[in-house]
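Values quoted throughout were computed directly from the atomic coordinates according to the rules given, and no laboratory measurement underlies them. Here the structure is a predicted model, which is why all the values come from computation and not from measurement. Cβ atoms are built from the backbone, for glycine too; each structure is taken alone.
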Structure 1
Amino acid sequence: MITKKFSSILYDNTYTETLDLLTKSESFLRHYSSQRAQEPDQVRDLRVNCEMTRVTARLTQVMAWLLAQKASLAGEITAEEACSKKYLIRDDPFCLSNSINGQEDEYPLPIRELLIESLGLYKRILVLSQQMNKNPISLDQNSRTLN
């Protein structure tokens, strides 16, 4: 059994990790945009934009799932709703793809790090989401634990 406090820490830490990756993504894009204006390269820019779309898709799904779980813990929505298909992390080939294998030198280091970190986070939450979809966690008000 997972206590509400443990669950809250788990979600808070994952939420912070996701928010940090979103902040790094925004910072990278801001920096890259100014660099791109000085050194235009259409092929590189297209690749970077595609990969940043992949990072954004991963992080958006994870954040939506996390917010649904937090809402469930707060009693704002039911556990069943939080585990519904609406919030389920999908086995999305685009998000699960590690597209830069063998082409690492063609991408700036910050985007490679974002791709690796966001893929790891996405896979962890995918597994957790699938497990919770099979067995939704409900709050037992008497024991203050999650079943």
Structure 2
Amino acid sequence: MKKFVLLITTVLFALSVNLLSAAEIEVKMLNKDADGNTMVFEPMLIKAEKGDTVTFLPTEKGHMAASMKGMLPEGIKKFKGKINKAVSIVVSEDGLYGIKCTPHFANGMVAIIAVGEVNAEGFLDGKKIPKKSKARMEEMLAELAN
């Protein structure tokens, strides 16, 4: 019985440490950032760890956050927030998560969440992405490679 109680205590302690170490990351949805870039997530490249919560905040009206088709780690369900509403996701798998603001996708309003050790090679291959969004995503992936 003592071994069972010790095992349960150890498991509960491990779970509580994991929950305490999970970060809350806030991402603003903006019409314009301090550098003059329009239609942006701030930050655009979010580095996170498994278990972290990423919350997209509608800092300015008309924005939302949604996952991009074919740009989520295996086993992660797609999501789509509502315009002018905050949306949170818990990143539970290592890999790259492609995020867009659907109304401003053609204007380059995209973000990437990088969880754990990632390999960015081929992430954009075969994906239909507007020119401005693709350019921003290529910049973020290049930053990850450094």
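Tell me which of 1, 2 gives 30 when you compute percent of Cα pairs over 18 Å apart, for residues 69-116 alone. Working through the options, I get structure 2. Structures 1, 2 were shown, and helix-only ellipticity at 222 nm (-39500 (n - 2.57) for each DSSP H run of 4 or more, over all residues; to 500) at -23500 was computed from 1.
For volume of the Cα convex hull per residue in Å³, the highest value in the series 1, 2 is held by structure 2. Comparing distance in nm of label points 7 Å out along Cα→Cβ at positions 85 and 109 across structures 1, 2, the highest value is found for 1.
Looking at relative contact order in percent (Cα under 8 Å, 6 or more apart) over structures 1, 2, structure 1 comes out largest.
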